[in-house]
Structure I
Amino acid sequence: MGRLDKMLLWGHDLADYKQMFDLTDEDCRKSILDFGAGPASFAAELNASGGNVVACDEIYSLTRAEIEAKFSKEFTQMLAAVEQRSDCFVWETIQSPQVLNDMRHKSFDLFLDDYEKGVKEKRYLTEDLPAFSFGDNQFQLAVSSHALFITHNNQQPDFHVAAIAEFCRVAHEVRIFPLLNENGDISPLVGPVLLGLQQMNYNTEVREVDYEFQKGGNAMLRVWKDACPL
C-alpha cells in the first residue's frame, strides 16, 4: 500500500480500540490481527494481559530508534493540525489538545517498550496488502484503524473490496474504523464497497460505536463470513 511516508503516527491505546471496534471481553480473548497498527499500544497492552495479537504495519521495517525519531518529528505537526481544526473534533473524553498529547505519548511509550521484544517474537510484522502470507482463517478477528477509506490509500472501490476480502481470508471477521475520509466526511467509497462485498456473499454491518473524536466518526464497518458466530 506504500504507507510508510504518509502514515498517521497517532498511537491509540487499548481503551481506544475497545471503543472504536466495540470489543467485548470475549473479543479480547480471540486471536487478533491488527492491520495498520503503527505505534498503537493495543497489541502491547492486550498481549501483556494474556491476549493474542499480531500487529502489522510497514513502519515495523524500521528500528526502534528510527520509529522514535519519526514520531518525535511528525507528532508535533499532527497535533498542531488538530489544534488548527479543533472545531472538527469532539473534546469530551479527550478534553484538550494537551490531554491528547499526553495520551498519545503514553501509548507510544508502551508500544516502544514492547517493540524490540515483539519483533523477535514475531508479534510485529511488516505484512501488507494486497496479499498477506498468513494462512486461511489464521485469526478469529482482524481490526484496522485509519488504514482504509482515506485519501493516502488507493481510492478505487475494487481495491478496498479486494483488501477486505483478503482480511476475511485470514480472519473470521474484520472490523474497520473509521469510515471517514481525511476531510472528516463519510467516504464516498463506503456504499460501493458495501455493495461489492455483499455481491461476494459477505455479511456486512455498519455499527455505531462509543468512540468519537472526529465529529461524525463514530461508526465502524463489520464484515464476516457466514460461518462467523454473531
Structure II
Amino acid sequence: MFAQVQTAVSLIYPPRCLTCGDLVEAGGGLCGPCWRETPFITGTVCASCGVPLPGEDDGHRSDCDDCLAVPRPWDAGRAALVYSGNARRLVLALKHGDRSDIAAPAARWMAQAGAPLLQGTPLIAPVPLHWTRLIRRRFNQSALLAQALGRLTGLEACPDLLVRRCRTPVLDGKSREARSRTMADTLAPHPRRAGRARGRGVLLVDDVMTSGATLAAAALACRKAGAAEVRVLVLARVTKD
C-alpha cells in the first residue's frame, strides 16, 4: 500500500533536481549537470577538519597546517562538500529558504563522506541555535541534518543535547581568533540530556564549518558532559582560496 502511495505521489509530483529543478530519475537528488558542478570532497582530506589536501592517501593520518598549528578539541572531522557554487546554494536554501527537503539527500552525502566517524554507534547531536533565533527561523538546520542522519544510519540522535546559553553576533568577517573569543563558553550540555553523552562517543553535526570556532565550543561542551570521544561531521567546509 505504501509503495502504491509513493508511486501515485511521484506521478503527481515528479522528482526534481534540488538545485535547478529539472526532472530527475530519483527523488531527493541532483541532475547529471548539477551533480558534476557540485564540489563534493573526495580523495585525501585533513583528518581533523575534512578540508581537501593535495597528494594521495597513504593510509596514515594527515592534518592540514591550521589543525597542526592549533589542534582541534575534537578527535576527527569530515565534510561532504566544499562551500562554494552549488554547495553554497544548497546550504543557503536549507538554512534560509525553507528547503527541508534538502536534509535527507544531504545526510546521504554526509554519511558517505563521514563513514569512518559513524563507527562505534556514536550519539548524533547538532550544534544548537539560541532560542531567539530558533523562534525566528522556526527550525535548526543542523538539527534537521542530525535527525536525517540518524534515520539513515539507525544511530541515536539527540537534537537538544547542547544548549546555546547566549545569543552571539554573526561571525561572518571575523578572524579565527575573534570567532573563538566570541564563542567561548556559549554552549553547554542540556541539564536534562547531558547523561546521554557520558562515557560514549558523540558525533556533532553542523551545516557549515568556517574556522571551526562554533564546533570547538560544542566539542568542549560535549567533553564537559563526559563524552569519551567527539567527532564532527558537516555538510560543507569553507576552504581558503
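FYI, it's all coordinate maths here, none of it is from the lab. Owing to the predicted nature of the structure, the values given are computational and were not obtained by experimental measurement. Cβ atoms are built from the backbone, for glycine too; each structure is taken alone.
Observations, loosely collected:
- Computed 20 for relative contact order in percent (Cα under 8 Å, 6 or more apart) - originating structure among I, II: II
- Source structure (of I, II) for helix-only ellipticity at 222 nm (-39500 (n - 2.57) for each DSSP H run of 4 or more, over all residues; to 500), computed value -10000: II
- Here distance in nm of label points 7 Å out along Cα→Cβ at positions 39 and 71 is compared for structures I, II. The highest value is that of II.
- Of the structures I, II, the one that 1.02 was derived from, the read-out being Cα Rg over 2.2 N^0.38 Å: II
- Ranking I, II by distance in nm of label points 7 Å out along Cα→Cβ at positions 103 and 127, the structure that comes out highest: I
- Looking at FRET efficiency 1/(1 + (r/R0)^6) of positions 55 and 191 (r between Cβ atoms, R0 = 41 Å, to 0.05) for structures I, II, the greatest value goes to I.
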